[in-house]
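Before anything else, here is the set of structures, which you'll find just below.
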Structure I
Amino acid sequence: MPTWSKQCLLPTMIFVLLAFEAFGRAPDVDAQVKVVAERYNEIEGQLGRSVHYVKVINDKSNNVIETRQAWLNEAGDPLKVSLEEKGKQNRKLTEIFLNGSVIFVLDRSENTMPGGSIHVNESRKYFGKVEAANFSSDNALMRELKKEASFKPGDPLDTVHVKNIPVNIDPAANQEDYEQKADDIRESVMREAPVNDPSAKPSGDSKKYLLMEQTVSPNGRYALGLGPDKKPLNYVVALDTHRILGSTGCHFDGTRKSYNTREDMVAWSPNSTVFIQATCWKWYSDTCRAGLLADGKLMGTIDLLHTATNRAYEFLASHKDPAFKKHGREFAITIDPAIAHDDGTVELDVDGEIPKDLEEDSSFTVTEHFRIKNSANGLIAVPLDVSYTP
């Protein structure tokens, strides 16, 4: 794990799956569960090349061996934690998958019955955006499935063919705090050295950058890095080789996502070929660029800050917006890179406000779409639609 400075701190779980936003204010549970399942597979696929911690506790008084594990990507973002408690007659396992916050939990128990058969209970919990009567949350239990089966002595304890039983859940009811449980497991195991750390031995360009938290691509193969220059550049890094693929064109001076009024926002497409990086201060964005990768190479990046700002003003002028009539082009502009899609389409939320002005017509928000394409002269951003943000 990188250790250049104290800025490489433990990550915080403060954002939800960006893909959920594509489903609107009341996303469909089936669609969200599909996204969680895809993210689950992505996480499982990169555990072998993640930073892996293990702690074994032998509780002799209760004849239980407890095994705690945590997997983090090289930028320090938690991917998965697990807790196994194994006794002579029973075994309990909890696996918690994370994407900034908890997205999936597996609870499994195995109990030896009289006669030697093994009774297995499993619960699968999916977390996401929930809106119900008198309840709304960006990260709540939205679906739970249970399995129950008994196995003869010596038979494999595989429940793949056991039917899932849906559980009626009340999203507003008190649920076990898996966020806290994940934090407790992670913090306890990270007091010791990892059993696997891909960045332990310097390779490629690893001495030339520090990885930035919450910037790793969904497939775990790319991340953004901070260079040590006096005017620090941000880089796109290939994690399998630790080679720098090129600069993003942004200059965020830190490895954490935010520092007081300074923030770095990054969105990746699901297939990890398109990304947006936007950096901002309290009142305004100072950079926003989109990048395109193909065949493991960075094809380039393109500025969206000025393009999106000008487009927003043109839209407001054409709609005779009262805020624009009053203040013209004097707004402080902040750009939120909402979503990046596999086809190169990116969605930006452009917010304009007159700082500390509490009067009417002192702010606006529009949503813009562009398609990022490669051309003979480099990347181009093809304007698509623009509209007021709901």
Structure II
Amino acid sequence: MLEYLVTGAGRCGTHYVADALSAVGIPTGHEVAFGPAGPMPTENLAETSWLAAPFLDTLPTGTQIVHLVRNPAQVVASLLRLGFFGKPRVATLQPFIDFAYEHCPSLRDYDNEHARTAGFVVEWNRMIERSLAGTDAARVCIEDGLASVFNALEVKVTGALPQIADNTHAGGAPVFLDTERVPADLLAAFLQLQADYGYRQSPDKPMVYWTMLFERTHYDVVVERFGQQCAFYARPGFQRLSHPYARTDSARNQFTRTFMECSARDDDVMVMLDGDHLHPVDIVLQLAQQPYDVIGAAYRMRHPPHNLAVFVGDEAGKMSTPTAIKEHGVARVARVGTGAIAIRRRAFRKLVAAGEQWPFFRYEYPEGMEYSPTEDMYFSELCDRHDIGVHVDTRIWTDHLKLERLKEEL
């Protein structure tokens, strides 16, 4: 007889939890007792399966149940990558797709896979909530780790928790939720689900996702300032993104992918800070409060003659650093450095709608050029090409640390 059951909306970590429970000595099936054919007999003590959701009222009294959730936007991104409600990547998915439609027939009312996928995540989780209302079942966010799942199941583990691979079916190019293809009432319900599960402060307010790109060699003062920023932004409405050290273009692309997979409002914003600046503590807040799709702080280039890290174009499209630019205000430019930059989700959505694809930050190596354009110039060029305004705010200054120290010495 089953003693433990973990269920959710699919792509939320049930396979991961099944492996972890088995690793600590609890025989656990994944989509064995509850598969696309419905309930099946099992000798396992535990089961993890999103397909159990329609049958929760059939479980014996005393079964320990966990409603496992993951950021709904990331679940949608994962299902879109599989083509679950569009063109499935593999034929073996079809019985699972049929099961979803059988128990959520209203999904067929939507005319595109983005709406169907968002609708499934909302309806499936709400179905679980209704079935578990008034019970002792716990809801656990997979991001809180295995310890939270084990505690909710009242599973005692001695020693270290098992190390389990946590991202099955991770292959394939990223596909981001296109909120323009989701009806307004469904998008509102989706944002409410995110808020109810703690993944955003409010369905009516944008989230700010921020990060710092560290170089291999950086000053202790930068690390100290980073700690101050982490404390300052440990508040509702802000989430820090992290990623292992990588080359600048790769790091920016990974942060962008995570941002697009976590966010769901057009005005959600990602702020990237480079680790070779001594940024003001409140710079993330300053940039995020600006209403523009793309806006950078002002700073000078590291190398002489230390021009402002922006470019403007003439009528022929030739780029040059400006000799004069609006002081103490916002100016639209052709290119802006990404040492401190805020980019709204809307900008990336527009790029995808225009036919551009992730990765959005790339190094280029044109023949005959003495210097290769950097990844930030590539991104600005994409925005310029599709009339997505790129701006600089000269009220927000954040010079390279090298120049800050030069100033002190002088």
Structure III
Amino acid sequence: MARLAIPSNYVQSDGTGYDYFDSATGWTAGMTVDTTYVKENGVSLHVPLSTGFISRDKTISLDMTNADYISFWIYIPDPATVAAQNIFYLTADGFTSYFHCTINTAGWGGIVRQGWNPVTLRKSSFTNQGGATWTTMTTMRWQQQAADRGDFYVCDLVVGRRARAKLLIVSDSPYKSFYDAYVAYMKPLGLRGTMYVAGSEMDGWISASNPDSMSYAELDTFYDDGNDVGSIGFTHTDLTTLSTSQRDSDLASAKTWLKAKSYNRALNHMAYPDGGYNDAVKTAVQDAGFLTARTTQSTRHNYHGHGGIDKLALWAKGAATGVAQADMTNNLDTAIERGATAIHYFHKIHASVEDSITWLESKFDGYCSYVANKESLGLVDVVLMSEWEDGLTYPRLSVSSRLVA
């Protein structure tokens, strides 16, 4: 059966396809096969609208003794209709004891949004009710927990798939304080990053002798150290506010500037200026030859282990006032647990002041030490955007034969 490509160098264990949710046979309470909302197999399983509490069960035989992960896709037509709990259950004894995990827009890190969502559940993601044990699961259940919840769709349940976590440390705009923090805290630990630069903005800063700006020599050194320099547009203007011709000109000029400076490694990678994007902007960015585009949306990670990742709408978490060091490191730990990609973005770093684009130097110092330790333990790879995207192009591992549920 046809499946999406998965990057082999990012996947530690390919897993075994168990139930592709391509048949309603064996399910209770009105489950149907759907061919409109589909992902990997041309069909999905429709979990229909419910009124009140309803459980939909299927008898299975799934040995989870040595498998640590379960993954699948879930399609949400309208996130507003799944704000209440939709819970995935597994039991080995007819629900005398069981494992359950909430899948909704509020719980589990805001995992779902409109469209297809990859879900990776580690055993530790589940709540154990009644002293359940991970032996052979005999029943799988979807339960909707509130009245008049909306429809959703599921497909492609795989057991044992394990992706290797990645972290990208990125900076928006060539702030000298970030460069100084890179020299002081990242470089000695062997950490590299990606800096997004708006050429016209930097030229203007240097012309005006802006003390916040890196010099061209410092940006050259940053690049020559093996870091990436990508684009945040040419003028650092929200692309959704420009006319079509202005937008396309800005994107073209951004690449021209990078080429003129010989920053070719990340020539095809950008961050959306001010985080602004829509479908038209995504299309224009793709037409301009960009391979990735990073947003400022922070409620989820990027699940490279599932394939089909939207490289033109990459999620990222920013560090500024009110963001604790632990907020950033916990975000990394979640990526490690789920085998996902975390992108952390920074602007200014300051010894004593925080604001909407400034983070404390002491926090950045501790953050870098924490990241370097996790990398030294082999738990995460800290990579450049150009390296990360290159990794997604490699062939996937072979797929184990599908087991019959």
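No lab work stands behind these numbers, since they all come straight from the coordinates. Given the structure is predicted, the values throughout are model-derived calculations rather than measurements. Cβ atoms are built from the backbone, for glycine too; each structure is taken alone.
Of the structures labelled I, II, III, one was used to calculate helix-only ellipticity at 222 nm (-39500 (n - 2.57) for each DSSP H run of 4 or more, over all residues; to 500), giving -6500. Name it. Computed on structure III.
Given a value of 141 for volume of the Cα convex hull per residue in Å³, for residues 172-235 alone, calculated from one of I, II, III, which structure does it belong to?
On the way: I: 167; II: 141; III: 67.
Answer for the origin of the read-out: II.
When FRET efficiency 1/(1 + (r/R0)^6) of positions 28 and 156 (r between Cβ atoms, R0 = 25 Å, to 0.05) is calculated for each of the structures I, II, III, the largest result comes from II.
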